[in-house]
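Participant: Read through the structures below before going on.
Read-outs: derived from the displayed coordinates by stated rules, not from any lab. These numbers come from a predicted model, not from an experiment. Cβ atoms are built from the backbone, for glycine too; each structure is taken alone.
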Structure P
Amino acid sequence: MIDLKEASITASVIKSFTQQNEDLIKSIFQLIYYYRGALSRDEAWALSHPERELAIEFLNGRFKEAVDLMKKQVPVFI
């Protein structure tokens, strides 16, 4: 696709790669932040895409549980 020598297509592909890279970096920073030191930067980078998705799914589930408990006035941040 890049071999087509069309500048607009090449620019579009590079822009897409750049956006995907930025999204990956943001995802990894979020995991590191929410795991509060239990997951190092190197460990987060070593995760495969499915592993990162499962970690994010796990965190979202924990956040939902925390919100539900807070609605019932159960302390969750002790």
Structure Q
Amino acid sequence: MSRTFNDDELQTWEAFATGGRFGLAVRAKVVFQCVSDQARPVRFVEVVGDEADAEALVHDSREDRLRQLLRESKILE
């Protein structure tokens, strides 16, 4: 499940959760993709826990928390 929200510059972003491959020591992530400006790079933050924890973070967070996570995110390379 994904959520859309606006950042501080009024750009629209989609946030969604993703997990690593089963059995690997890869942390779950919340991924941010700008839907109003496709030229902006995709960004992410790592989440302590599994994909269910990342999903809960996306679903249960207020928009100001999602904006904070976006500000703390790194470019996905």
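Participant: When you work out FRET efficiency 1/(1 + (r/R0)^6) of positions 7 and 31 (r between Cβ atoms, R0 = 25 Å, to 0.05) for each of the structures P, Q, which one comes out largest?
Facilitator: The structure with the largest value is Q.
Participant: Comparing relative contact order in percent (Cα under 8 Å, 6 or more apart) across structures P, Q, which is largest?
Facilitator: With respect to relative contact order in percent (Cα under 8 Å, 6 or more apart), the highest-scoring structure among P, Q is Q.
Participant: One of P, Q was used to calculate helix-only ellipticity at 222 nm (-39500 (n - 2.57) for each DSSP H run of 4 or more, over all residues; to 500), giving -25000; which?
Facilitator: The value was obtained from structure P.
Participant: Same structure, new question: To test your reading of the models, identify which of P, Q gives 3.1 for distance in nm of label points 7 Å out along Cα→Cβ at positions 15 and 55 when calculated.
Facilitator: Clearly, the read-out refers to P.
Participant: Another question, if that's okay. Could you figure out which one of P, Q the value 11.9, 39 for Rg and Dmax of the Cα atoms in Å was computed from?
Facilitator: The correct label is Q.
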